[in-house]
Structure P
C-alpha cells in the first residue's frame with residue numbers, strides 16, 4: 001500500500017499532466033498544499049521531493065516550487081581518446097566565478113598530496129540555466145606548483161580556464177584521473193544548487209598530474225543528479241595503433 005506522501009505525489013503528478021499548472025508556473029505554497037491534502041508540512045515536502053527527483057518540479061529557495069520545463073539536462077562530456085580529457089556542456093549556461101587564497105584542510109591535503117595548511121589558490125565556479133543552478137565547481141592549485149595569473153573570464157562551468165593559466169605558467173598537465181560518485185549533497189551544496197538534502201548529486205573528483213607525477217590541480221565538481229548526465233568516450237586500442245602507424 002502506498003504511503004500518504006506517495007499518493008499525494010501521484011495526485012500532483014496527475015494535476016501537472018492535466019495542465020492545472022503550466023511549465024514555469026509556481027505551485028501553491030507548501031502550507032496551502034498541506035492544508036488541501038490535510039497532512040503535515042513534512043509529509044507534503046516528501047511528496048514534492050518525489051516530483052523533484054522525477055524532474056517534474058523544481059524548488060527555488062525563497063520563492064516556491066515550480067513546474068519544470070522538460071529537456072533541460074546538462075551533459076558532462078569526458079573524452080578519454082587523447083592525452084587530455086575535455087569537458088563541455090550541452091546547453092548554454094551562465095557561469096560566475098570567484099578566486100580566493102585558502103589553506104589546505106585535511107581533505108584537500110589528501111586530494112593534492114600537500115601538507116595540511118599549505119597555501120592554495122581556490123577557484124569557485126557556479127553555472128546557471130536561467131534561474132536554475134546547474135553545477136558547483138571548486139578548482140585548487142597549490143602555490144608550490146604555481147601562483148597563477150588572473151582568470152579574466154571563463155565560459156566553462158567545469159573550470160577549464162584554470163588549465164590555460166597553468167599552461168601560461170609553464171605547467172604541463174600529463175594526465176587526469178576522474179572519480180565519479182553519486183551521493184546526497186552537503187548542506188552548503190544543497191543551498192547553492194537550490195535542491196533539497198535528499199536530492200542525489202553526481203560528484204566528480206578530478207586530479208591532474210605533470211610529468212614528474214606531481215599533483216598540479218585538484219577539482220571537486222558537484223551537479224544535481226536530476227538534471228545532469230555524464231558521457232564517457234574512449235578510443236579503442238586498434239584505432240590508436242592505426243593512428244600511430
Structure Q
C-alpha cells in the first residue's frame with residue numbers, strides 16, 4: 001500500500017517529455033535508444049513507471065532517424081540461422097560497429113533471414129527488416145557474388161581446379177562459372193554467383209576433395225571483415241550489397 005505522501009507512479013515517457021521537453025513519441029524514442037537513466041541505471045522501456053526516482057537524460061542525447069535495420073551476424077559453425085538470430089542482443093553487439101546506429105529493441109522485430117548458410121558453415125549471415133534489402137537479396141541473390149573459404153582434405157584430381165571453375169554438371173545442368181583458387185595447400189577460395197554454400201561440399205567431392213570447413217567472408221560489396229564469431233553489427237547507411 002502506498003504511503004499517503006508517496007507520489008503516484010508515472011510512466012517514464014511522461015516524465016521524460018516534461019524534462020526535455022518534447023512530444024510523448026519523442027520521449028519514448030529517447031528511452032528506447034538508451035538515453036535515459038533512472039537512479040543511474042539505463043531503462044529502455046517507455047512504459048516503465050517512476051515515483052520519486054531520479055530521472056536523467058544523457059546530455060549528448062540525439063534522436064536518430066527511424067530506419068529499418070539490417071543486421072550482419074558472424075554465424076559460428078554448427079549453429080543454425082534461427083539460433084544465430086536468437087543470439088542477437090546487447091551483449092553480442094560488436095564494439096567495433098561504426099554504423100552510428102544505436103540499438104533499439106524494435107530492430108529485432110520482423111527480421112527476415114537472407115541467403116542462409118547451412119548449419120555446418122560459418123561466416124557472414126544477413127537478417128533484415130528493410131524491404132529493399134529483402135527484395136534485392138531474394139530476387140537478385142543469384143547475381144550477387146559470394147566469397148567463401150573452404151578447408152579441404154585429400155588430393156585434387158587432375159584438372160580438378162579447372163572443373164571447379166566451370167565444368168561441373170548437377171542434375172543434368174551445368175553449374176554457373178566460378179572463380180576458384182588455392183589459398184594454401186588445404187584451403188580454397190570460392191567466388192561464386194548462382195551457386196549456394198550448400199553446393200560447395202558436393203563440388204569438392206567431384207574433384208576428389210573432402211570439405212572439412214566452410215566460411216563465407218563476403219556478400220557482394222559487404223565483407224565479414226573483423227566481425228568476431230557470435231557477434232553482430234548493423235549494415236551501415238550507404239553500405240550496399
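Readers should treat all values here as calculations from the given coordinates under stated rules, not as data from a laboratory. Predicted, not measured: the structure shown is a model, and the values here were computed from it. Cβ atoms are built from the backbone, for glycine too; each structure is taken alone.
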Across P, Q, FRET efficiency 1/(1 + (r/R0)^6) of positions 45 and 181 (r between Cβ atoms, R0 = 25 Å, to 0.05) reaches its greatest value in structure P
Looking just at mean projected area of the Cα convex hull in nm², for residues 21-164 alone, which of the labels P, Q belongs to the structure with the highest value? Q
One of P, Q was used to compute helix-only ellipticity at 222 nm (-39500 (n - 2.57) for each DSSP H run of 4 or more, over all residues; to 500), and the result was -5000. Which label is that? Q
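As an exercise: distance in nm of label points 7 Å out along Cα→Cβ at positions 77 and 157, calculated from one structure in P, Q, equals 1.5. Which structure is it?
Structure of origin is P.
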From which structure (P, Q) was Cα Rg over 2.2 N^0.38 Å, for residues 109-148 alone calculated, if the value obtained is 1.52? P
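Out of P, Q, which has the highest value for relative contact order in percent (Cα under 8 Å, 6 or more apart)? Kindly include the intermediate steps, with their values, before the conclusion.
On the way: P: 18; Q: 22.
Comparing P, Q, the top value of relative contact order in percent (Cα under 8 Å, 6 or more apart) belongs to Q.
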One of P, Q was used to compute Kirkwood radius over Cα pairs in Å, and the answer was 20.1. Which one was it? P
